[in-house]
Structure P
Amino acid sequence: MNNTRQHILFLGRADQVLRWVLQLSSGAITSLLVRSRDLATQRGLAEHRLVVGIGAGAAIGDWVSMAEAVHRAEPVTAVVGMTDTVMSEAAEIGAALGVRAQPAILVRTIHDKVALRRYLNAHGLGPVPFAEANGEADVLDFGDRYGWPVVMKPTRGSGSAGVTRVTGPDQVSDAFAFARAPHALTSGEALVEACLSGPLLGVEAFSEEGEHEIITVFEEYVAHPRPYLMTIVAPATVSSAVRRDTADLVRRVLDEIGVRDGPSHWEVIATAAGPRIVEGHLRESGDRISRLLQLTTGVDIHELWARQLLGQQVLPRLRRLRDAPVQRPAAAVQFAASEAGGELADVEGLAQVRDMPGVVDVELLVQPGMRVRPVAASADRCALLIATGDTPTAAVAAAREAAARLRFVVVPDAPAQVPVE
């Protein structure tokens, strides 16, 4: 580690990594570059040396100019994008300042789903048929050629926004419009690809100077037609051979594609023909999966990320924590939502749920007085519950039972008044 004063420029919400940076180093400083509309939800603003809000319509060049101003005030040593929506900006800023950041070409390859699928197919890394969909006719042609169902999604996005499983030609028009619709978590054009069958797995990895470690392989149970109320459990319930093959594929991708440092999150479907990558992200996963990792492996990915940004070697610590005995063999997160739309008046059952065996976290995502609606997106979730167990199956059962005992009391919207003539 050199003696340069560490100045980390964060793009996007960084409260948990920020907390660790400040705890680990009294001499390090941080700054924040964020969209102005997101300032109200940021935590720890007072801890940053500089905070800069960027307008919604700002181009990447504007982000770079603001970062250069921060750099002139206090030389920046690292730039990190915390969410998919600012990864490109962080990469361009890092290149402009000549400091540590994810390379722009790597960000473009992984976060553009067409570019990633093209790369994986070209290198024999679990090939999957796909096509760019410039119009509904492209989707119909693809379905006729490869068979239905197919999957439609935006070329860039996260949180399953804009993603549809299309079972036949009659659903193409709506799915195409959904993939192309404006959304805070998506951008780009539309992609259609073969619909894969098998368990949906997630892989959390951490890289350091081109060396890669898999922290865990977890599993997601998606409930159709309400996929946003999924259950996620760590470790995955699949066989050790499937977990091994999945981890091996992710390591190969990380090597081939050139990831050097930091966390990465990969979604994989364990098909009968072997694991196939659905998408990847150069960040930790969402949906409180970091909490599942902490409970079941002892690894705090935010701590690792902070230590690495401060210039420390972290893989030895990761291996020591991951491979040590744990008190909680399995943990699961379950999301809950209101069945009705209107104003939330109360949440019943909280005290009983918190006292249930195995339940370790109950978090309300909304408060009384806020408006809720039947879940149609991740933002409509009302609560999350995390439970542990001796097995993944037991953890899932405990989390689901806890969620089922919550009751959201909603005052429905008054019906619209029809003028009487």
Structure Q
Amino acid sequence: MRKEMYMYDVCPKIFKVGQEVRIDIRAIVPSLALDEAGYDILVCGVNDECYGRTKKEIPLFSVFPKDDVLSFSHVFPREQEYLLRICLQNDSQELVVALPVYAVDADLFERRPFVGSFHTHTTNSDGCEDPAFFAAHLRENGYDFTVISDHYNYQSSLSVISRFKVLDTAYRIYQGEEVHSPGNKCDILNFGGDISVGDLCYERPDVKLHREPEKMGIRQSWMDEVEALASTYENLPENVDPFILASCVTIARKIREGGGLSILCHPHFRDNYLYVRNINDSLTRYLLTHKLVDSLEILNIGMLSLRQHMCATQVALCYDLAYEGVVFPVVGGNDAHTLLNHQHFLKLKTIVFARENSRDAIVDAVKNCYSVAVEELEPGLPCMYFSHRLISYALFVYDWLLPLLAPLCAREGKLMREYLAGDMQAIAESKQLKAQIISLREKYFA
């Protein structure tokens, strides 16, 4: 959290380009209270030319505090971060503080940033913690939504949603699963879909039998549908297996039919037994180039020993495809199997700029490339992928908005855990806290 956030409150922080907005600046720390002397406020766009011959005059406002608040109105002309440089109005022009704000175009202004986890595993598959505890712990750590995506277990996510249904929170838990279809090592996440694709593949899905899929009762109807599609493919690129391709396409189609988001996850993951990638780059390229899946999990930390190789090469592949003109949505997946024993699982996340925190809004936002994958292996030093425009905005949000919401998120997560422990008072408090969270989030948007 930036120290200036403890010292001064700027409201609003985010507003629309080309629209006059009034900015109010107030000292939070009593010793920093604004005196009656005048101040000059310079509005500096971080991406404006300030040094060359084409530099423009920097807008300057002469302001005197009223009721301990500095106020001025301005039309911010372009989308970018702006620094409000507040200086004493005297011969020295001593800098008091520089505070950032952000002007965004209309398409971003109508959206709000939500921090999410698309890839998690619990004791209902091969994870280490109870799914309800898992969901609550993510909320305590600032996540706005999650999906419980257990292997071969769509019902796991439904059980968590049901468990918390009496709590009215700003946090959302969505249904989903990690889909493993017969004869196909390409894993695809089902986020939010109303249909369990795993149940379409197997009569008795069970993670314990994942190396013996025939014991789960492979459904012939699934195999027939995939084989029929595979038979239609001609002139595929080298190393693109028609059956695996057809399996992936069928999974993604079923997820979309259920209103969900299909996410190609960890394509560069290496199997513990063979130590080769789950799927080759020819197939990955084909799926992404032809938009056969909705999104790519560009970051994944599920197997820490392979993280650097897996993430680095997946990011590099994305850059290569972007250079070739292939653009597609990305998300960051922590692939968490435990949150208590390995805190690194909390280091990967996704910021989605959606109109609201709902399944349909998040699916729409990701499909339209309003998402940023985040990797924060060192506190306060996030790396983000993939759009320059969204990353610029997301970094501002990460530094200057989300820390303000963090204490309320932590309290909401704690209430969820208290409810699990039998504290019924959490039900009433959760409703009040939800209103506070929504109010605080909206406070900083003009």
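Only the coordinates and a few stated rules stand behind these numbers; no lab work does. Keep in mind that what you see is a predicted model, and the values were worked out from it rather than measured. Cβ atoms are built from the backbone, for glycine too; each structure is taken alone.
Once relative contact order in percent (Cα under 8 Å, 6 or more apart) is calculated for every structure in P, Q, which label goes with the largest value?
On the way: P: 12; Q: 16.
Of structures P, Q, the maximum of relative contact order in percent (Cα under 8 Å, 6 or more apart) occurs in Q.
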Inset, instruction - Rank structures P, Q by Rg/Rh (Cα atoms, Kirkwood Rh) and report only the one at the top, that is, the highest. - result: Q
Legend entry - Label whose coordinates, when distance in nm of label points 7 Å out along Cα→Cβ at positions 31 and 391 is calculated, return 3.9 (choices P, Q): Q
Legend entry - Structure (P, Q) behind the derived value 30, 20, 16 of semi-axes √(5λ) of the Cα gyration tensor in Å, for residues 95-318 alone: P
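Tell me which of P, Q gives 2.4 when you compute distance in nm of label points 7 Å out along Cα→Cβ at positions 63 and 407.
On the way: P: 4.7; Q: 2.4.
Answer by label: Q.
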